[in-house]
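Got some structures for you, see below.
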Structure P
Amino acid sequence: MKYRILSNEELEHLEGDLKAFLILNGVAGDDWKTLNETDPEKAVALVELFSDKVLETVYEKVEYLEHRSTDMCLVFHVGEKDQSLITIQRTEGSSLDLSTPEGIHEALTKHISELEFFTSKHAFHKERELEVHKLITQGCVLSTKEFWDALVEVISAED
């Protein structure tokens, strides 16, 4: 397994896709129920393969991720061969809360002097989609190009 097995809820949402996948793999209709009863390991292996294919497709489309906490916000731009990072960190002694979009907006528009910015860029150590998976399992969520571009503009104005 390359990534993770999809949850039952995720599989329910993708039921039609799973059925089509099973048919392509020679398991149609009642054969799935029989396979689950007679060879559960093979059934699980098929669900794992389906899960990996779904997640691979999703991860290929990811471009921006972010991870927020009270004292810091990390925003990633995931390119084809590398990823860039912008870190917004509150200064020592600041009580700003960077864990919500509203808190970040207020900090950027009214308390910029209480923020520090750091940027970095590095080539992927592993396959791109594995790097995306790792960031998501560490708590990152999808972000937007607009947020990234706004941070780049703020940092440029600070220099």
Structure Q
Amino acid sequence: MGLTAQEEQILQRAIAAGSISAADYEAAHATFEACMTQHGVDDPWKKGVDGVYYPQGIDSTKVSFTSAQLSAARDVCEPEDYWVQSLYTVQQSNPDLYSDQREAAVVCLRRGGLVDASYTVDQFAADQAALTFPFDVYDPVANACLAGAGYLYVRLGD
């Protein structure tokens, strides 16, 4: 996937500054949202406590678009902010660049005070397999940590 002109400008500024600014991220996300709206989709993305927007669960009985329309709109619009979205998510949720996403999640959960230093990646893996965690996955901090590591938990209707 190539860079849009907006993404190229944002990433050039990020190279100079050493990170993607929140303002640049917001601008890229606004472009994505405007594109989705233009294609008839009000796709709910919710900002996590880490400043990153994450897709939310969609209750198909409460929206005015079909799943086919959603998919078609995302195909067109996601390239608008794909690289900025991807890189900003890593910057915010995995700043130490752990290759194991489970480790990134655990470190973030520790940093957020949701688990103590004794909570391990193995415990996280077991908890995930059992879908039983020692914290509320819908807590805003936990949800951002998990979503940033690729584990998205959503409730329909939120």
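None of the figures in this text is laboratory data; all of them are computed from the coordinates on show. Every value quoted in this text rests on a predicted model; they were computed, and no experiment measured them. Cβ atoms are built from the backbone, for glycine too; each structure is taken alone.
Values as computed for the structure displayed
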item: Comparison of P, Q - label where percent of Cα pairs over 18 Å apart, for residues 51-130 alone is highest; result: Q
item: Read-out Cα Rg over 2.2 N^0.38 Å, for residues 19-74 alone, computed value 1.23, structure in P, Q; result: Q
item: Answer label among P, Q for the case where FRET efficiency 1/(1 + (r/R0)^6) of positions 35 and 107 (r between Cβ atoms, R0 = 35 Å, to 0.05), calculated from the coordinates, equals 0.05; result: P
item: Entry that produces 3.3 once distance in nm of label points 7 Å out along Cα→Cβ at positions 67 and 139 is calculated, selected from P, Q; result: Q
item: Given 2.5 for distance in nm of label points 7 Å out along Cα→Cβ at positions 3 and 123, calculated: source structure among P, Q; result: P
item: Structures P, Q, by FRET efficiency 1/(1 + (r/R0)^6) of positions 11 and 99 (r between Cβ atoms, R0 = 30 Å, to 0.05): label with the highest value; result: Q
item: Which of P, Q leads on mean projected area of the Cα convex hull in nm², largest value; result: P
item: Among P, Q, structure where relative contact order in percent (Cα under 8 Å, 6 or more apart) as derived comes to 26; result: Q
